[in-house]
Structures are given as structure tokens and as C-alpha cells.
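Since every read-out is calculated from the coordinates, none of them should be taken as a lab result. Because the structure is a prediction, the values reported are computed rather than measured. Cβ atoms are built from the backbone, for glycine too; each structure is taken alone.
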Structure I
Amino acid sequence: FSNFSSMFIVQSGGICVGHMGHLRHILDQKAFAKIGRIDVLLVPIDGRVTQSMDELVHNIKGIRPRMIVPMHFNAMFTAEQFLSQIKGIFPARRTTKSSIVLSRATLPHKTEILLMSPKIAFGEQY
């Protein structure tokens, strides 16, 4: 992809995970076709470095993952702000866990957001 931004895709155990990295642009149909099936999409929601909310929603809808896992939320753009802005577009659920075990059988049938509790490294604050 162009604009010095990349998306990383890993397949393991029958599950395809896409990491949106610092993607900074809207993808087109050609890019969506090239990406292929994504079961779990890790999306940065920092609110300033990567995509706008409109760009993010466009790209998520085009990729059509079964699960969206927000990442990079912080004091500048919280998970609550993200959920508030995306409410009504994709259903969301929360877990207090910082890790999960998935299989194709346990993935949701329709796209949904899973907000996980961050695993905080020593000295970090959320």
C-alpha cells in the first residue's frame, strides 16, 4: 500500500489476523480484494496518528472482519470515546481479560468489537 503505511496479516490455526498498523488512508476495492479474508482485525484508535473515524469505519466495512479489537487507546483518545463514536455501527462487548483464545468456531458470525483490558507494563498508566 502507498503513503508509507502498512497493514500486516498473519494466519495461524485457521484464523487470519489483520493488524492495521499505522494505516493512514482509505482502501479501495482492489486493496480489499488483495487483503482477502480477515477474521480478527486489530485497529488503532489513537485518534490522531492514524485514520479518522470515517476512514476507519470505511476500511472496517470493506475488510469485513468477524471481530474488531481496538488498540492504542490512551489518555488522548480513550476506549470510551471510540465506543461512543462507533455506537450503532458495530455491536461491542467488553472483557476484563487482556488475552483470549479464539477458534473459527468461537468467532462471532457478524462483525463485532471486543474491547479488552490492556495489559499494562511496569510503570505505565491508563
Structure II
Amino acid sequence: MKGILVIGHGSRSEKAREEFGLVVNMIEKKVDCPVMGAHMELHTPDIPTALEMMLEKNPQLTEIKAVPLFLFEGIHIREDIPEILAEMKEKHPNVTFKFARPIGAEEMLADILIKRAEEL
């Protein structure tokens, strides 16, 4: 069985945390697998805690796809998150951890920004 871990940067802002949770819930409604959100920093659960919670709740998981809710590649995407996932792989050798690329330069992103500009 596969699961999805949505990784956000984390924020002290309650509004930002609420919106992150809304995105995680939207994904959960669209897929037929366990979904959980985690934060790189500044809020809980952090990535290791969220992964442990997922595996405890769904012991049949054999693959977890970590999907960053980050726009572009930075140090967290290049180094920090892959290191955390490697540590989790050592702890859970029977689980495959895959890491998706960040959102990046996507046409939909340009469309969203144009829409926001038109709202002004």
C-alpha cells in the first residue's frame, strides 16, 4: 500500500498552517490512500514524527511518496528533506520512500498569478 506525505515549510502564522491543512485535506479527498501533512520547521508534526504516525496508523504501507509544497528547489529540497528520508529508510528498511520534485515553473502557476493580479 502507498501513502502520500505532503511537506510544507512550516510557519508561525496560524493562517498559513490552516491553509496548509486545507491543501492536505483537498489531496486526501482526491486520492484513495493515506495522506498526511508535515512541516520542515516551525510547526508540528515534523517530517519524522508524521512518518512515524503514518506507519503506526497504516502498518501495511510499503511506499510513501513525499511531496513538497515548495515552489522551487532550495536547501530544504536539495539536502534537508532527502537526509531525513534517508534516516527514515534506515529505520524502516521495508518501506520505500520516494521524493517528488517541487512545484517549479508550471503553466498552472502562471495562470494562478495572473488570476491574482486580475483580482486587484
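So relative contact order in percent (Cα under 8 Å, 6 or more apart), computed for just one structure, reads 22; which one of I, II is that?
I
Using distance in nm of label points 7 Å out along Cα→Cβ at positions 27 and 59, single out the structure from I, II with the greatest value.
Working: I: 0.8; II: 2.6.
Across I, II, distance in nm of label points 7 Å out along Cα→Cβ at positions 27 and 59 peaks for II.
To which of I, II does the computed value 2.4 (distance in nm of label points 7 Å out along Cα→Cβ at positions 83 and 99) belong?
I
When helix-only ellipticity at 222 nm (-39500 (n - 2.57) for each DSSP H run of 4 or more, over all residues; to 500) is calculated, the result is -13500; to which of the structures I, II does this value belong?
Values: I: -5500; II: -13500.
Label of the source structure: II.
Of the structures labelled I, II, one was used to calculate Rg/Rh (Cα atoms, Kirkwood Rh), giving 0.99. Name it.
The read-out comes from structure II.
Just checking, which of I, II has the largest value of distance in nm of label points 7 Å out along Cα→Cβ at positions 35 and 51?
When distance in nm of label points 7 Å out along Cα→Cβ at positions 35 and 51 is computed for each of I, II, structure II gives the biggest number.
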